[in-house]
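Following this line, the structures themselves.
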Structure 1
Amino acid sequence: MEKNVYESIMTGLNEALEDAQSKKPILKRHKVAVEPVKVFEADEVKKIRHSTGMSQKIFASYLGVSDKTVEAWEAGTNHPSGAASRLLSMIEKDKELIIKFPFVTNVLAK
């Protein structure tokens, strides 16, 4: 099995070398564009959270951040960045995400 992996890697490397040395590209090329991470303002974060029907505390748990963090975002003290901003963008574009990925469940107390 190892030999097959080795041979596959060597074949790929040889193809890449041949492509790099040729005047006309041999291999297919793909260009990708990644949408920049959106900068959310306080009112946008609040609107997204309200659309989920979650409190700040539950929304924070859903996103994996502290409730103080969500509070600061909504107050405009801080802005979400990185993965949190990307998650907010996803929720903003697809309100069903919180249903498709139910990280927070409603548990009735007995």
Structure 2
Amino acid sequence: MVETHRRAGRGMTLYWMFLVAGGIALVVLGWINVIPWLVGLITGIVAIAVAIFPWREAVERRERVEGLQVLGEEWREMIREPNIGERERQGFAGLLWRLYSSDKSVG
């Protein structure tokens, strides 16, 4: 699950960087009259503005990876701890299932 989020985050990062670079290129091309300046300005600004969506997705994916890593550490500690019973382990596993299951009808 962590690797899936990492891959998706890297893809979104590349996507928003591409949009920003393309938007800046369009604005510059319009500025130096390679393309009509109004077309370059409008499409460049729209591309830069749209880049916020993949950027937000990349940030969210990074936060999910961090959360999963923390939960993984907690799980490893829970398994090593002899004083924690099966009920607590099942409760923790249930929490993970509710947070990360694709079947949201559970719970």
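For the read-out distance in nm of label points 7 Å out along Cα→Cβ at positions 48 and 88, a value of 0.5 was computed from one structure; give its label from 1, 2.
1
To test your reading of the models, identify which of 1, 2 gives 1.5 for distance in nm of label points 7 Å out along Cα→Cβ at positions 16 and 32 when calculated.
Values: 1: 1.5; 2: 2.8.
Here the read-out was taken from 1.
Match the computed value 5.1 of distance in nm of label points 7 Å out along Cα→Cβ at positions 8 and 56 to one of the structures 1, 2, and report its label.
1
Given structures 1, 2, which gives the highest value for FRET efficiency 1/(1 + (r/R0)^6) of positions 40 and 96 (r between Cβ atoms, R0 = 30 Å, to 0.05)? List each step's numbers first, then the result.
Details: 1: 0.90; 2: 0.05.
For this comparison of FRET efficiency 1/(1 + (r/R0)^6) of positions 40 and 96 (r between Cβ atoms, R0 = 30 Å, to 0.05), the top structure is 1.
Given that relative contact order in percent (Cα under 8 Å, 6 or more apart), derived from a single structure, equals 28, which label among 1, 2 identifies that structure?
2
Suppose helix-only ellipticity at 222 nm (-39500 (n - 2.57) for each DSSP H run of 4 or more, over all residues; to 500) works out to -28500; of 1, 2, which structure was it derived from?
Going label by label, the one that fits is 2.
Here, each number is a calculation from the coordinates, and none is a lab measurement. Because the structure is predicted, anything quoted here is derived from the model rather than measured. Cβ atoms are built from the backbone, for glycine too; each structure is taken alone.
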